[in-house]
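Heads up, there are several structures right after this.
We did not get these values from a lab; they are worked out from the coordinates using the rules stated. Since this is a predicted model, take the numbers as computed values, not measurements. Cβ atoms are built from the backbone, for glycine too; each structure is taken alone.
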Structure 1
Amino acid sequence: MEKQLVIGEVLKPQGIRGELKIKPFTDTAEDFRGLKRVFLGGEEFKVLSVRAGDGAVFLGLRGVPDRNAAELLRGREVTIPREEAPEPEEGRYYIADLLGAEIVTEEGALLGTLVAIRQAATDIYTLLQDGKEILFPAADGVITDVDVENKRVTVSEKRFKEVAVL
């Protein structure tokens, strides 16, 4: 399992006092509220303030005193140590734990390897099959089981064929 989890991306400075506007990669922006520290590009920052609004998170960090300092952090990934991450709810998973998983049918046929997940209203999974990317939504009835420990995602072959984009 990954040692660091990516939880967001710095979009831009917010205001003149060094606050950062973050695009959260978590279920809700509220997930940032309990954080004591974050890492931006591998550099540790203590969290001084957190507020959420309009689907974004606004962070005040020690060592980022003004807009110029905040501007230098634009585009960086926001990560936290895995042990500081909250446990996901039942039936929810961290994307990092699923990447690299085998995608198999209920009959056990290997379809490929999960290489990316794009977050949307319904997440879009990308699997690699014989060097070719296949996209499919995580819509109702497509994914029937997720085994994080064994890195295996089981799909309904019928539903997969209905929704997969080659």
Structure 2
Amino acid sequence: MSCIAIYPGSFDPVTNGHLDILKRGLKLFDHIIVAILVNPVKKCLFTEEERIQMLEESIKDLPNTSVETFSGLTVDFAARKNARAILRGMRAVSDFEYEFQLALMNRRLNREIQSVFLMTGLRWIFTSSSIIKEAARFGGDIHGMVPAHVEARLAEKLGRGG
């Protein structure tokens, strides 16, 4: 039986930190579905379609990965996909409390799906999609923090050329 994991997030945009977690997760799971949460309440810079395109381009050379979107509870999506785990990355202690509460709730909702946490590599510990967007918005150099095609899309979206 194949061991599938869901790697959920907004990925607005995908960062090299996200890709680091994904690559390391592939050493643990047979297939990882990168699951873009579609939340109409959350204000995203990129559309759902743009996030799908950027992620697909980012993972095109990674075997056993796919990109899908979902709405609702992550644990329900994982069950529909026959996943055994929800993969999450943690950057710092500040992430722990929220992630711990989320994992306990998911466990309460479905005891068959495990939460698996990977610590972000030190190289990416300070990065998040929000911080990268903020830096890019004010002309900061984000080179190397996101894939090159994402950097170009950010520049284009923020009116800084591409």
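Please state which of the structures 1, 2 yields 20.4 when mean count of other Cβ atoms within 10 Å over residues 84-91 is computed from it. Label of the source structure: 2. Set 1, 2, criterion relative contact order in percent (Cα under 8 Å, 6 or more apart): the highest-scoring structure is 2. Of structures 1, 2, which gives -2000 when helix-only ellipticity at 222 nm (-39500 (n - 2.57) for each DSSP H run of 4 or more, over all residues; to 500) is computed from the coordinates? Checking each candidate, the match is 1. Given that distance in nm of label points 7 Å out along Cα→Cβ at positions 60 and 108, derived from a single structure, equals 4.4, which label among 1, 2 identifies that structure? Traced to structure 2. If Cα Rg over 2.2 N^0.38 Å computes to 1.02, which of 1, 2 did it come from? Only one of 1, 2 returns 1.02 for Cα Rg over 2.2 N^0.38 Å, namely 2.
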